[in-house]
Structures are given as structure tokens and as C-alpha cells.
Structure I
Amino acid sequence: MVRKYKYVFIDLDDTLWDFHANARVLLEEMYNEQKLGQYFKNFDEYFNIYAKKNLELWEIYGKGEITKEFLNIERFKHPMLQKGIDDHELAVKTGDQFLELLPSKTKLIPYAIELLDYLSAKYPLTIVSNGFVDVQYKKMRSSNLEHYFDYIVLSEAAKALKPNKRIFEYALQLNNADASEAIMIGDSFEADIRGAQNAQIDQIFLNLKSAEINPIFRPTYTIKRLEEVLEIL
């Protein structure tokens, strides 16, 4: 029998809000506006360099080793450095513009709204995200997601970053819940799944990229599409 839960915690970026697709659309607009084609073979080359570095930086940020300001500048400075261009002012300008415009993009992961309609009728829902406060709230408002959630727990407010268990414990405290009563849905094995495990919370791993599962730290549940959550909750 499937275990019964009382509270559902959900990651935002690439679990509900399609960060990869929205960032790609915006970055291509900025790439053309800044005429970066004079340095790169094409946009795909630029985006692939950016995306790889961005992922690395978020992992380091999740460990608390760099600031959000450093992350936002470095991810745009890095692609240009690969072409021998060290322009700090351009990286700062690009980073600021990116954070300002990104929340206006509204593409969601398939079935996100249907899932939230289903879950919100049955459970109190809480966002648990490492994202920047002002940006995450703007994303949710522009995508009409905010009203689904009883609580929005962001790392800056919780003073802890996933996978640190403290951010999950903060979410539990807000809900007046025990760890055994909650379950976490997320796409990042390290941040969402390992983080929830650290807090002794069960997990649903949205494995969109068919990543290999670590047999030692196997998620409570693994899915490839959000629709599969309905079979669990």
C-alpha cells in the first residue's frame, strides 16, 4: 500500500517552471541583441558553455561556497573568457538584465498546472527552492503559480541551501509537520533528493534526463513525467 502523506514539498526550477527552456529563449534574445555571434560559431555553442558552467556554479552555491552575486556574474563571464574576452562590466550588465527579464518567461514543465490543481485539492503545498527571493516570486506570479502554495520556502529566508537539511526542517516547522508526514518532489538528485533524505523526508525524483540512480541513495520514488505523481499521491 502506498504510504499516506499530509504535506507535499515541491521544487520550482525544472520541476514546475521550465528553467532550461525559459533561460534558453531569453539568452538567445540577449545573444542577438549583444551581437555575440561575432565571437561564437552559433548560439548553441554559447548556450552549451553557459549551461555547463551555470550547473557547476549552482552546485557550488548549494554548498554555500559562493555568493549569489558571484554566481550571476561568473556564469556570464565564463563563456566570454573562453573566447579570450575578459569584460567584467559586460558580465555584470548581462547578469542584471538576465535576472530582470527571466521571470517574465512562463513556460512550465508539461503537466505542471494539472498536477498542482490535483495536489492543492488534497494537500497543503510548499515550494522549497534555492532560487533568489525576488526572482522566484516574480516567476511564480507571472506563471500564475503562487496561489497554489501555502508556504514558499526560499534558501535566503531559511538561511540554508538545499541539500542542507535545515531548509527542509524550516519547511516542516512552518507546516507544523513531522518529517514522516511530508514528501519532496524535485528534479535535482543532489539538492532535492539527497537534501530531503538528509531531513528524513521521503522523495519523488523527477528524473527528466534519465540520470543513473545511485544504488546507495535510491529515492523513495522515481518518475520521468509529472503525471506519474498521481499514482503515488
Structure II
Amino acid sequence: MRKDIFEDRFKQVLAVAKEGELRCFTGKRWSGNAVLIVVDAALDSTGLQYFNIVVPRVKRFYHEYVKTTGLSSFRTFSKLSPEDARLSTIMNNRRVWHVAIEISRVLCAIKDHKGLKTDFDALSYWAEHANHNNWKSDEIGMINGVGLITFQYLRMQAGVDTSMPDKILKRVVEREFDVHTNDDLTFIAEMERLSNEIGYSQIMICWAIWLRESNVDMVEWEAL
């Protein structure tokens, strides 16, 4: 059974993957700071190594700017320019910051329009109502630089049990579970079927794969 395959081949990371799943489902990724979740997603869109490059830069952004200068809300962050010198010290990539700023603007507008209390409420509201099958017509999906992977990753970090068609997941799912797909939307559908079959959430499966394939130091995970 594929459940047995999953539990056997990912046994060393299951407990840690469960922690990642819990943080997503309870709104505790990056301690629930919605700006950091958006920055994480924008940086991750570069395709750089997540645990070795993206995570340290999100932490640096928090300590240098969120914690000390007040760039802690969608409203303040959305007023920045992608060319802001503070942002380029974290990563000198205009596209990344354009993505993060525009996502913040969309979510800030949702917060105001829906009368939501917090930035995370706005992120969660968007994530729950967004549809990956129509992602190109979504306000965030239409942002230049946001692809389906970033779109789905952001939803996952906000607690929606779905998956993203990144190359690591696709390669491992094909190798370990004999799942072959011709397009990204079909892959997402197949991940949902796999999740239902083995009794683990899609987010749990994704974290287990990322953790095992990245050989991440499990101690470092505690800071995420």
C-alpha cells in the first residue's frame, strides 16, 4: 500500500513534517506574521534552495526591518518601492520585491473591503476562496511574477490543504508513488487523491518530501 511506502520511506522526517503541517493549519508559520509569509513566498519564487538561502533571508528581513523599523503590516509594506535599498540588502532582485509588494497591496485591500481584523485574516480569507483551477484570473495570480507554484505555496502557508507542482515534489511523487501527470493542474489533483488514499494531508506530504530531499538540519526547523 502507498501509505506503507510513505511511512517507511519518510519515517525520519514525519515528526518534523507534522510540525510544519500544524503550523500551517493553525496559522503559525513565521509565528503568524503575514508579511513574513508573503516575503517567504516571494523569495521562494526564485527557485533558490529554500532552507539554505530563503529561510535565512526571511529571518534577516524580520530582525532588520520587521522587528526594528515597523515594516510589519501589509499597509506599510505595500507602500514600498521594489527598488527600496532596504529590500535589496536582503536580495537584489526587483521581481521578488515587486511580487511581495503587489501581493501585500491586494491583501490589504481585501482586509479593508471585508472589514477583517488582521493581515493574517486577509491572507487566510484569500487563500480559502482562491481556486487554483482559475488562478490566472485571480487578483494575486495576475501579478507579474506570480506563477502557479507561488500561488499554491502561499495558500498552503495560510492553511489550505493543497499542494504545489514544484519540481522536487513532482520528481519524488513520480518515483515513490508512480504518479505520472502531463500538466501542473493534473498533478495537484493527483496529490489530492494520494492524500485521501494514504490518510495524510497534502501539506504533510509536501513537507515530508521537502525535508527529506533537502537534508535539512532538524534543529534549525524549530525556528520556522
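Tabulated data for the structure shown
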item: Among I, II, structure where semi-axes √(5λ) of the Cα gyration tensor in Å, for residues 102-213 alone as derived comes to 28, 15, 11; result: II
item: Structure (I, II) behind the derived value 1.8 of distance in nm of label points 7 Å out along Cα→Cβ at positions 70 and 198; result: I
item: Read-out volume of the Cα convex hull per residue in Å³, computed value 113, structure in I, II; result: II
item: Identity of the structure behind -13000 (criterion: helix-only ellipticity at 222 nm (-39500 (n - 2.57) for each DSSP H run of 4 or more, over all residues; to 500), calculated), options I, II; result: I
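Read-outs throughout are calculated quantities, based only on the coordinates presented, and are distinct from any laboratory measurement. Here the structure is a predicted model, which is why all the values come from computation and not from measurement. Cβ atoms are built from the backbone, for glycine too; each structure is taken alone.
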